[in-house]
Structure P
Amino acid sequence: MTSHPGLANCHSHAFHRALRGRDVGGGTFWAWRDRMYAVAAVLDPDLLHDLAVATYAEMRLAGIGVVGEFHYLHHGPDGTAYDDPNATGEALIAAAREVGLRICLLDTCYLAAGFGVPVDGVQRRFSDGDADAWAARVHDLAARHAGADDVVVGAAIHSVRAVPPGQLATVAHALPDAPLHVHVSEQPQENADCLAATGHTPVALLADAGAWTSRTTAVHATHLSDADITTLGDATAYACFCPTTEAELADGVGPSARLRDAGARLTLGSDSNTVIDLFAEARAVEMHERLVSGSRGTWRASALTEAATRSGYASLGFAPDLADADAVTLRDSVRLAGATEPLWAATAADVEPPKNLPYEAADVAVMLRRAVGAIWERV
């Protein structure tokens, strides 16, 4: 048996778990997004809670001690707020607590369908109308959980295409002491649209809004210019890579080593939850770098372990040493037999089930089948 620090899943969309293992169409990221929106359209707080409990339990079984939930499914199907405007956020927090998972609820501002394009269809569920209304709602949620040792309420900018340039600063400064996360340069089209509309790259536009600080995480950061990398490095920002999702969606391979060398700090996430295995995510950073560079050993196991554990906790507003408090045990499995560095060989299946998880693995599988089935019956 080997002890390993608790893992930090720094970027999750829990409801995407319903898409795993299903044929959702070929083509590009944008074709996949249509099916994801179909799932988003049928969720209500109760069904979201049920899916999140099962998904978060799967994370606990995989050795994850804290999740950063990038949450933008705020309102009812036509955009009308629930009686409690934070009902869906509270459903996610309750789900995490039910399985003993720490959560940074990254309440996400999403106001537009593109530069100068209003939200439509399911996107109405995501929007608060403007950044001030979003900020008022998230301040209420943060106040409810102030002082909790298992919950952090942070802020998120969905993307530069989803928050008008003039409102980016409001979001960036709404919770000045909390984590701030943002999808940035995930797709080349995002960069092209931003340049056409503003004359800036997404990173540069966000810099003008004061978004880049040591508490900020750039999620994906796949298609960056040299100047973008310098900006993120100078800010000592975090860069959250989600390699299995970035591969599954054909996004590309981000410049992890160049960001590190510039001063940015790596973290990891499961994003669409196509796979919930932080060992796989960590290894993929090095393996993808090998494919791009033709060179081995850009990332040492110790650096990837730090990214998957203590750095991740810090990026979500939790003390880094909580990763040691949340330590998990790795079995003496066939995969780890003879291994001197577990990160290069371990999988989520090698984690001993946490003693304080109220469900057995078989129970979690049943819960997932039930929740996913209920969602697809509505789609």
Structure Q
Amino acid sequence: MDYLPLAQALADQLHADGIPEHIASLFRRVPRHAFLPDVMWGDGRTRYDRAEDPDGWMRAAYSDQPLTTQVDDGAEGGPGIATSSSSAPSVMARMLTAARIEPGHRVMEIGTGTGYHAALLCELVGDIRVTTIEIDQEVADRAHSALIAEDYAPELVTADAEKLASIGDGRHHRIIATCQVAEIPEAWLVQLHARGRLITPWAPTPGAPAGVLAVLEDCGGDVQGRFEGSLAFMWARGQRRGGHMVPDVDAVPDRITHADGDPRTLLDGETGLLMSLLVPGWAHGMAMEPGASEPHVWAVSTRCGSWARMHPDGRVEQFGPRRLAEEFAGALTWWRGEGRPTVDDFGLTVTADGCRSVWLREPRAELWTLHAADHDDADDVG
């Protein structure tokens, strides 16, 4: 199958959806399929095998969907958890647009993956101005082969970008991370040029309902900026903390109330994302009670042993000094009183010593702050 009409259609759709032409045209010029493995997985775990269905595989390559290219960090016999992918083209285009890359800029990419995004950057500023970092040696080797085959030659470094000391003169005008983080690594701030821009998927903590696209500007060693909508990525390997204590279905609450309607909606979709920005220090998930037809949603504090379970029948069970469900309900009331601000009205400040503050509308209006020395605690400021 000729890929050119598919690439043209993809670029045209991106431009029609508001992506600037100079960014959309990159997706016309760089062949995405050249960076993808022969077997990959799309939305809904749909499997695409180039040998079995070459046309279907090629159409998937130019569809606007993320394509999983590695599971279980490449280990055999695992549960099939996606650990590397080619992001949806619209997401790549959105991040490139937010970066506002200009001619002459040096750009660092955190997370090479397939190498496709690095190739887009090479088209934008030239190979010599692109550095891309990949933690997984096997993934890096495949990306390097694909880049060379397509005549791209960025600087490709295999290393843990969270611990990277310096590359070159240690300053890049733009840093784009293709993995989600809660803690902005100091190593990234060290690499950022004065008045540079850092683009990263961010969430307050692993286990939050979703993430946001953080667009952060250098402010003399600190970085700060607003969020530009919701965005969920695979977590950076060093921040995949899944060790929060999940409340057992048999755990006995010390408070039971009943909500009007389904209390699970507090942590669902856009509302759940807002709760993660308004209420610090918690993670969540789903579980089934014996005999239940629908799962309940649980939330657990990352600051103490408190937890809450919210059931489809309206039951709200809580335990511990933090009444998480009541914190969520109170935050929702406060949000309505503030005029229902959108995600784009919130922002983040990260100081050089690792202190993180979420704010509403302007940096002085802090909602909460997490200090670098207190990774499991937060001060409510607003």
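Bear in mind these aren't lab numbers, they're just calculated from the coordinates by the rules spelled out. What you see is a predicted model, and the numbers here were worked out from it, not measured in a lab. Cβ atoms are built from the backbone, for glycine too; each structure is taken alone.
Here relative contact order in percent (Cα under 8 Å, 6 or more apart) was calculated and came to 23; which of the structures P, Q was it taken from? Label of the source structure: P. Comparing mean count of other Cβ atoms within 10 Å over residues 31-38 across structures P, Q, the highest figure is found for Q. For the structures shown (P, Q), Cα Rg over 2.2 N^0.38 Å, for residues 255-334 alone is largest in P.
Of structures P, Q, which gives 3.3 when distance in nm of label points 7 Å out along Cα→Cβ at positions 63 and 263 is computed from the coordinates? Only structure P yields this read-out.
Where is mean projected area of the Cα convex hull in nm² largest, in which of P, Q? That would be structure Q. Work out the source of -12000 here, i.e. which of P, Q gives that when helix-only ellipticity at 222 nm (-39500 (n - 2.57) for each DSSP H run of 4 or more, over all residues; to 500) is computed. Matching structure: P. Taking distance in nm of label points 7 Å out along Cα→Cβ at positions 15 and 311 as the criterion, the highest value among P, Q goes to Q. When mean count of other Cβ atoms within 10 Å over residues 7-14 is calculated, the result is 18.2; to which of the structures P, Q does this value belong? For mean count of other Cβ atoms within 10 Å over residues 7-14, the value 18.2 is produced by structure Q.
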